[in-house]
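Listed below are the structures to be examined.
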Structure P
Amino acid sequence: MNESQFFNFLLYLFGGMAAVVFILLFFVSAPYGRHSRPGRGARISNRLGWLLMEAPAAILFFAYFLLSDRKTDLVPIFFLILWQSHYLYRAFVYPFTLQKKRSMTLTVVLFALIFNIFNTYIQARWIFSLSPEMAYTIDWFKDFRFIIGAMMFYGGYALNWYADRLLRLLRQPGGAEYTIPKKGLFRLVSCPNYLGEIIQWFGWAIALWAIPGLIFALWTVANLLPRARSHHLWYRDTFPDYPRERKALIPYIY
C-alpha cells in the first residue's frame, strides 16, 4: 500500500468515525469542563491537558510544511497561517487563560491527541503533497471559494475568541463558579464559541475545496453540536432563571 492508498483509506475511515462519535456524544457527554465527574480515571491539570492535546497539531503541521516541496508556494503558506493562527492560540495561549484548579481526565487528552495527530496528517499532507500540483496555484487566491472560505474562517475565529473572552470575564479572579453569560451572541445561544469554531472549520473546508477539509468540518460538528446540546441542558437544569428562548447553538433554530 503506497501513501496515496493509505491516505484515502484513512480519510474515509476518519469520516465514518465522525458519524459514530456524533451519535455517541448525544448519549454520553465528554467528561471535561462542567461535565467532568470524579472517578473516571487519572486526571491532569486542564492547562497541561490542553497543551498536550493541541500542541502536536501546530508542531506537526509545520513539520509537514518544512518537509514538503511546496514551501515557496503562496497558497499553501496561507493555509499554514490559517492553521497556525488557530492552533498556536489553542496550544500556547488559551490553556493559560483557564482556571488553575480545574483538571481533566487523561482519557479525554489521549483521544484528542490521537485525533489531532491523524487530522493534522490528513490536512497537511493533502495541502503540501497529495493534492494535484495545479490545485493551489496563485490563481486560487482569486477564486470565490477561497475568498469566502478565508472570510468564514477568520469570522468564526473572531466569534470563538470573543465568546471565550466573555466567559472568562464572568469569573472573579480565582473563582470557579459558573454563572449565566448574557452578552454578545450569548443572548441568543448557549454556545457561540462552538458556533464560531464550526463556522471557522467550514470556512477551512470551503477554502480548501477538498474532501479532507470537509471531513474536518464534519468532525467539528460531530464533536461540538452534541456538546452544545449538553451545555444547554446543563444551563437549564442548573439555573431556574435561564432564558427559555435561548437556543443551544444556532440562533432561533437549534
Structure Q
Amino acid sequence: MTAAEVEALFARTLVGDYESEAAWDAVRGLRTNGSREIFEHGAAWCTSDDPRKRARGACVLCQLRHGTVPEILFRDESFALLTAMLENEQDPVVLNSIIHGLGHLNNALAIPFILRYLDSPLDSIRFAATFALGCYPNDEPSIKGLLKLSSDPDSEIRDWAVFGFGVQGDADSPEIRDALLRCLNDTNEDVREEAAVGLGKRQDQRVIPALFRMLEDPVLKKRAAEAAAALLGMDQDPPEWTAADYRAAVAKIGE
C-alpha cells in the first residue's frame, strides 16, 4: 500500500457519522494491511487534539494485521500507547475505542486498566469494559469483574458478562455457578439462555427445569441446543436432533 493510499484510507475514517459503514470499511482496510507506516500514522493520531482521530487511531492499532493472519502487529507498542492514553482521556467515544482495543490486544496486563470502568455512569463505557474483560475469561480479576457486571442495570451488559465468564470461560466455582443460576431468572431472554449454556457446560443439573422450559418451544433455539448438548456431555450438537429429542435425553439424566 502506497503512502498516498494510506493517507486516503485514514482520511476516509473521518468522513460522515462516526458509525458510518464507509468509515468502518476504511478502518478495516487499514487493519488488514498492517505495516510500520500505518502503525506510525495511527500512533500519531492517538495523540491528536481531535478526539475522533484519537478514537480512530486506537481502533486501527488494536487490530493491525497482515491480511487474515491472526497475529496482531506491534502489539506491545500499541498496548503502551493505549494505556498511556487512559491517563488523561475523558472523551467517551475515545474511551470506548481504547477499552475495546485493550480487549483485542490480548494482553492480560490490560485487565487492571479495564476494571477502572466497571462503575462508569455511561452504559457504552461499561459495555466496552464488559467486552474487553470477556477477552480474558479465565483470569480471576476479569471473572470477578464480569460477575459484578452480570447484575448491571443494562441487559446487553448482563448478556455479555454472562457470555464472558459463563460460556467463553472455563473457570468453575460455587460463585460462578450461583451467578449463572441467578441469571436463569433474568428478565432478558438472552441472559437466561447464556446462563443455561454456562450451567450446561459445567454439568450443573440445576439447569434442567429451565432447560425443559426452553425446549418446549417447537423451534429449537441454538443456545437451548448448546446448553442441552453440553449438559449431556456431547462434543458437538447432533445435527438432526429436535427439541423433543433433547427433552427426552435430558429427562434420562439421573435415572
Structure R
Amino acid sequence: MLRQLQLPRRLGAAAIGGFSAAHYDAARDSLWLLSDLPSGSLSRWGGLAAAAAPSLLELIPLRSGPARALPAAIDGEGLVPLAGSWWVASEGRRSAERPAQLLRFAMPAGTLIAALDLPAAWQPGPGRGLASNGGPESLLLLPGLRRSDPPALLLATELPLLQDPPRQLRLLRWWWPPGADPATAAPQPVSQGALLLPLDPGWGLTDLLAAGPERLLGLLRRFEPPDRWQIRLALYPLPPLHSTAAAAPLAS
C-alpha cells in the first residue's frame, strides 16, 4: 500500500458514502465516485496526484429529468462516462419500485435522460430473471467490434439468473450500430455469453474490468458465515457475441 486516504462522510446536511463505482480522469486528476445511497449521487474529488488528502470538488445528486422520472431509490453499481453522459447500472430488487435498469444521466447536471429496461430473460418472473440484489453489478466500456464502430457497454450480473446454471454469470453488451452517435442514439442489448464462477458455492461478481484486447478481469467475492469474506481475481477471455456457453477463467 502506498497511501490510505480517508474521505469525509458528510458535506453539510448531505451524506457522502456508499461508494460502489469509480472513474479516474488522469488528465484532470479528477476521481468520480458513484454513491449507491437511496437517491444516488456523483462526487468529484481532486488532489490524488499530490501527497495531500483529496478534496471534494463537487457533489451532484442524481435526479429526475424533464422527460423521465427517477425511481425513489436506485442502487447504482457501475459507472461509465461516454459522449456527454453518465451511464449507470442500477441493481434491482425484483419489484416495480426498484427495477434493474441501465440509466443515462446528463453530464454534468445529473438529470435522468433515459432508463433502459433489461431483456425479457433478465426480468423477474416465476423461477427466472435476476435474483433480488443480484445485479447488474458491473458496467464497463468496450471498443467497437471494428475500429470504425462506436464503443459498447458491457453489463454483468453479480449472481446467476434464476433460470441459469448456478455458476454462470451472464454478460450483456449494449451496442450502437455502425454510424450511430452514442451522444443521441439509444444502444441495443445483445447477449455476450457468460463467465464461469469457481466450483465452491457462494461466489459472486463485484466488479469487472477490461484487461487488454478480448480479456476481462473479474473481482469475485464470497461470504462464509458467520463473518468471513474471500476475494479472488479471475482473468477471463471475452465470450463471443450470442454465445450461450460460459467462459472459464484463464487464471485466478
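Nothing in this text is a laboratory measurement; each read-out follows from the coordinates by a stated rule. Only a predicted model underlies this, so the values are computations on that prediction, with no experimental measurement involved.
Some notes on this structure:
- At a computed -21500 (helix-only ellipticity at 222 nm (-39500 (n - 2.57) for each DSSP H run of 4 or more, over all residues; to 500)), which of P, Q, R: P
- Largest in Rg/Rh (Cα atoms, Kirkwood Rh) among the labelled structures P, Q, R is structure Q.
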